[in-house]
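Structures are listed in the sections that come next.
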Structure P
Amino acid sequence: MGFGLLVAVLLPSNGGAYEEVAVNNGGTISGFVKVDGKAQKVGYLEVTKNKEVCGKVVSESLVVGVGQGVRYAVVTLEGISKGKAVEKEAVHELDNEKCRFVPHVQTASVGQFLLIKNSDPILHTAHAYMPEGQPHFNVGLYPGRVSRKPLVKAGVIKVLCEVHPWMVGFVVVKEHPYHTVTDVYGEYQISEVPAGKYRLKAWHETLGALEREVEVKGGAATKMDFLFSTSQGVKKR
């Protein structure tokens, strides 16, 4: 699947700047992201160097767990022009561990920071690209090195290691704080949402994107599930 599909990550529909306001009696949206299809055994990536450190590297491009829940799907609220404040001083970590980017997928907001680490005893790089192919940062990571990078633009950041080409990770950056990543059960939750009508979108690196209309009422819990369909077998972990 082409990287151009990643552009579908949910920019606010009004095109304006996000306004931070106090949210009183906000609602919560929660649910599951699942996939239909027959589960197959988990696959391994081709490790071509530093095998004594890397070992067997499990593919995380499609991780399906209990009840066909999809891990590492990004759920984002669209059409939201104002809401709770972004935690500007928040720092998100991206580690190099056993020749994998950990976590494989995460979300963040513009103005926050990404702390890039290398826990392996070998050299790695973290070369990040935006959907248009523009480089975002390129860091050489010797063992134990830590680098702190600001997240200044919304979009999907795809991170590659030029030393170990099978390594890939994603950081989905939004202008607002209403985003999350599904857990091992495919479950997600977005809280403190102002009452109103929105578009809720689920994105996955290999499955694509699904969109649902959702209405949030003050103080209420709203359930919204997503079901991806694939004609191919999926990996189960």
Structure Q
Amino acid sequence: MGLRLRFIGCGDAFGTGGRFNTCFLVDDDHGRFLIDFGVTSLVALKKAGIDPNSIDTIFITHLHGDHFGGLPFFLMDGGYCSKRDTPLTIAGPPGIKTRLPNLSDALFPDSHKTEWWFGFDLIDMNVGEANEVCGRTVTPVKVEHPVGDTPPTALRIETSGRTIAYTGDTQWCEAIFDASRGTDLFICECYYDDHRNNGQHMNWPTISKHMDQFETDRLVITHMGPSMLAKVEGMGVEYAEDDKVIEL
């Protein structure tokens, strides 16, 4: 069937332009998975009419709130609202098996002790290696972004005869070329429209300079800040919007 990707949310941490936090929905031959799940993502899913119980796996790039902060709400919804009855797997960078329970307890004290009856598997993926998760081959590529004692990653996901990759959040680094290599779709963060480099995010002048070095069939930029979002329409590059759909 190939792949169908839908941007449930493509915004930054601050809701710039009224966009939801990062959350990409992918339908493949194995079912349905998500890439990242920020604090607003459960609201975004329900606004889009997506049944949370239809999702079998969630892959996380890094452990910042706008990329994984909605997971406690997703679990609580499955247990107490939507009455989930199918297994769920969440896979992220090393450290997620500690950070997610801590986050859950900060929001809902002692909730990490809950034994979810629908079956819940939380996986620390190996960075720089191919991980087999729920029928997909996922390779986390270490990038550069300040996220504490856990590694920030880009994700390469091979499934249904296609390869998609997403940079996660990162400043410019050579690993971006590794993430993009041989992809059918490469989703690349681009926060700034000018040469700013604060050690956290990428900018359009740098990305555009290296466009011909990305080994991908299709590039889409996402996670845009205010100035980038204001100018992107005239830049001649494909960009993400909430509810945009890509068929591969």
Structure R
Amino acid sequence: MLGSDLVRYLRAKFDVTPIHKENYQTCVGSSFDIVINANGNSRRFWANQNPQDDFFASTVTVYQSIFDFPCDIYIYISSPDVYGNHIKPAYTKENEKIDPKNLQPYGLHKYLGESIVKKYKEKFLILRSSIILGENLKKGPIYDIIHDNPLFITLDTKLQLITTRAIAEIIETLLENAAVRDTINVGGEGSFSFKKIREYFDKEIKILPKAETQIYEMNIEKLKHLYSNLETSEEYLQEFLKDYL
């Protein structure tokens, strides 16, 4: 989802080459000014149940892309799951010391990906992104509500949200300001409480018996200094629903 939307948005100002499963091998060896790695597994539950498979999907592929596609600047889309405690901004500043022993496989493999990027690329951006909403949304609680699927989360859940459009704008802004060799939390300001979700959907919301309460809110002070157009998580949800529905 993110990759296809970044191609769509960034093509307005950049010469963009999308690389995917069908054309990967034919593109190997091509050099680029910038490589954006929006690949990797995004299914947290699956990753934690299948750690070996997720390691290949989310970590080995980082190694491959770094050596398969030489570039000047490498941008890696990571996750707030690299933080051992991701429930409050006080615990999720970008300079927070991360102990890999405290991470589940999904977060560990994202953290390993970040470490690989830092080791091999002199110029890089690591964007730890919250839940992303975009045109080709195919999973997640908002998708499930739209399509009448039962939720894996309770309505006490609070999640940080952002759109693919905003991520494209943030990438463009960071490149214009030559912000490289940096790790940045990317998400809307504040989290969205799913207790408010019925304000947006006039329908029965089904919740699985084993649903869990999840709370994610990263510290986005660094991002606010670099990107002045940042909106709240709820505003990004409103923008997404207007376009998607």
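Nothing in this text is a laboratory measurement; each read-out follows from the coordinates by a stated rule. Bear in mind the structure is a predicted one, so any value in this text is a computation, not a measurement.
Below are the figures for this structure:
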quantity	calculated
Structure responsible for -9500, with helix-only ellipticity at 222 nm (-39500 (n - 2.57) for each DSSP H run of 4 or more, over all residues; to 500) calculated and labels P, Q, R on offer	R
Relative contact order in percent (Cα under 8 Å, 6 or more apart) - highest-scoring structure of P, Q, R	P
Comparison of P, Q, R by Cα Rg over 2.2 N^0.38 Å - largest value held by	P
